[in-house]
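Dropping the structures in below, format is structure tokens.
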Structure I
Amino acid sequence: MNQAVYESLGLSPNEGKIYESLVEHGESSITQVAINAKIHRRNAYDAIARLIDKGLCFEIISSKENRYNAVDPDKLVELLGEKQNQLQEILPALKKKFGQRLAREEAFIYRGLEGQKNIWRDMLRIGKDAYVVGAKGGWFDPRLESSRIAFFKEANKKSLRFHQLFDYEMKIQKPGFAESFPAKLEYRYLPKDYSTNSLLHIFGDYVITYTGLTIGKISDDTVFFILHSKDLAESYRKWFWYMWEQSSEPGKK
């Protein structure tokens, strides 16, 4: 198993190696454990003791040499559940502190695919409709698939609506894209001469400009300039509706 998975459950590298060796080989002496896990015998003693404390293995007492064995791997699922419960206990206080420290007006930058994931988290946290100028389908970059599916699932639960002014090229290169959009969508196309490699996105009190975009893709070099300002966001929304009236082919999905 990937060692990172064990570490995410709170197991040290040696603990992960020993647990997996016990699952594979069964009841073993400490010498056999050290050999199978390819770690030093001294380190095996400490790691075994921690695994016993975590309920992942047990000791078999013997008059000659004690032996050890692993418990059912379903115990790992229990460990994950315990960590999730611990997170849920502290999450309300963290969210409260996060909300209290948010400035009324601020500016910051995200980058690349992780930046887009951050924006989706912000959108779900704010829970307001989205307005986009220069939409290019970049959210549907294949590398974002799992995060995008999760985002739209939550967005639909919150009944978020998306109002998008697509670049003209979307009509040519991605026919039918709007009809397959996985959420409530109203859209139009910008005039042919007004396509760019940038995008403007407004939701709640946030205004975000994307740079370095192409149709259907977000580059690792894409930069997201985030402005948090109620006055600016309201102004941009007014300008959005002006551009909406100047654009063509109204549609709704």
Structure II
Amino acid sequence: MYIISEKLNSSSKSARAMLEAEDASPLAAFITSQKKFGAHACDINTALCSKSAECMRRACRMVLDAGMAVWIDSDDASLQMLMLEELGREAVINSVTSAPAYDRVITLAAECGAKVVAMPRGEASPVDEAMRLIEKLTISGIDEENIFLDIMSGALAAADCAAQDAIRFLGEIKEKLPKISTVCGITNISYGLPDRDRLNAAFLTVLATHGLDAVICDIGKESIRDSIVLADLLCGRDELCAEYVTSFK
């Protein structure tokens, strides 16, 4: 499974402090730890930083230097454009919708060969919105292999059916758009509930067994790492159960 660390988000006071600090060593150490835990990418959100673009630029360079991909987590189209101009195909834009505000971002991403995360928001059903958005992206020149579709899980505390809705949506997308990679930020599912880590881990295992390709998560949590091992085992991706057995040593 493709793993994206969620922890470089300025909504967290500790993350914002690292992102804004003149001394980059704590940020560098944190980025190294995420790679050590198994992250392939870091999702970077600097919206609450005093110098958002500057902090984004520095964090992206440090993540890239550490050998991971960068996901530009922003709903600011101008910042998305700036990072596409600077990083080109190395930038993953998280996220775009069918709103006209993202048209220039989509065009530039296509020209750069960059990946995008599609977020199917709108009045139609999630599947219908997803189909329309993917069609818009491919017509604009973005290859299907460069698209992640966010399955947008809600919170169980707000809707009892949130997990089942996400699973159902994931299944329909895998059937209708088999070439499109799927991604989910699993933390939303447990918002407002106790023992969030255990619930997040269980949800991740279930999604993985239903075909989820990528996850945005706190890979620093042992329960999350365990759930990924279990998912690979249950999905037949762990030859001779080697990773599962190794995890106990």
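No lab work stands behind these numbers, since they all come straight from the coordinates. Just so you know, these numbers come straight off a predicted model, no measurement behind them. Cβ atoms are built from the backbone, for glycine too; each structure is taken alone.
Of structures I, II, the largest value of mean count of other Cβ atoms within 10 Å over residues 47-54 belongs to I. Comparing FRET efficiency 1/(1 + (r/R0)^6) of positions 71 and 167 (r between Cβ atoms, R0 = 30 Å, to 0.05) across structures I, II, the highest value is found for II.
Out of I, II, choose the structure whose coordinates give log10 I(q)/I(0) by the Debye sum over Cα atoms at q = 0.09, 0.11 Å⁻¹ equal to -0.59, -0.73 when calculated. Structure of origin is I.
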